[in-house]
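These notes open a run of structures that come right after.
Taken together, the values in this text are just the output of simple stated rules run on the coordinates, not laboratory data. Fair warning: this is a prediction, and the values are worked out from it, not measured in the lab. Cβ atoms are built from the backbone, for glycine too; each structure is taken alone.
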Structure 1
Amino acid sequence: MWKPVQLQKLAAIFGGYEGARHFHFYGMSVLVIFLFLYVSAAFAIKGTVQSMFTGRLSKAQQEKLDRR
């Protein structure tokens, strides 16, 4: 909210303009940390990113699951 003129009630819920800015900052920080951890976990395991795009497991991953 650049200027809380149109959404004054929403700004009041967050405790004014400063409260809305703080809520937005902390919310975006949590989102960035979550995305970083999610992407890091995806790249940490070989073949995960490929499976995300293709929707299928690679032959090596399928064989590994079949052995269980």
Structure 2
Amino acid sequence: MKKYELMTIFPLEDEKSKKGAEDVKGTLTKFGAEIEEEKQFGDRDLTYEIKKQKRGRFVLYTMK
């Protein structure tokens, strides 16, 4: 089975990033993806602003 990767960027607020991570996992499993790994890359600077934000919390999902 092929493996896929999904990089996500969440707001720095803990509550929003936790909610976002739960939503992503729920959506992936809803559509039949099997999440093998969730890797936290931590808080990083964005190359350009997104919705007036200069930093984000990066998370990489590896799935089948």
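Quick notes
- Computed over structures 1, 2, FRET efficiency 1/(1 + (r/R0)^6) of positions 26 and 50 (r between Cβ atoms, R0 = 35 Å, to 0.05) reaches its largest value in 2.
- Parent structure of the calculated result 4, 17, 27, 23, 15, 10, 4, 0, given that P(r) over Cα pairs in 5 Å bins from 0, in percent is the read-out and 1, 2 the choices: 2
- Which entry (1, 2) yields the derived value -9000 for helix-only ellipticity at 222 nm (-39500 (n - 2.57) for each DSSP H run of 4 or more, over all residues; to 500): 2
- FRET efficiency 1/(1 + (r/R0)^6) of positions 18 and 42 (r between Cβ atoms, R0 = 35 Å, to 0.05) derived as 1.00 - corresponding label from 1, 2: 2
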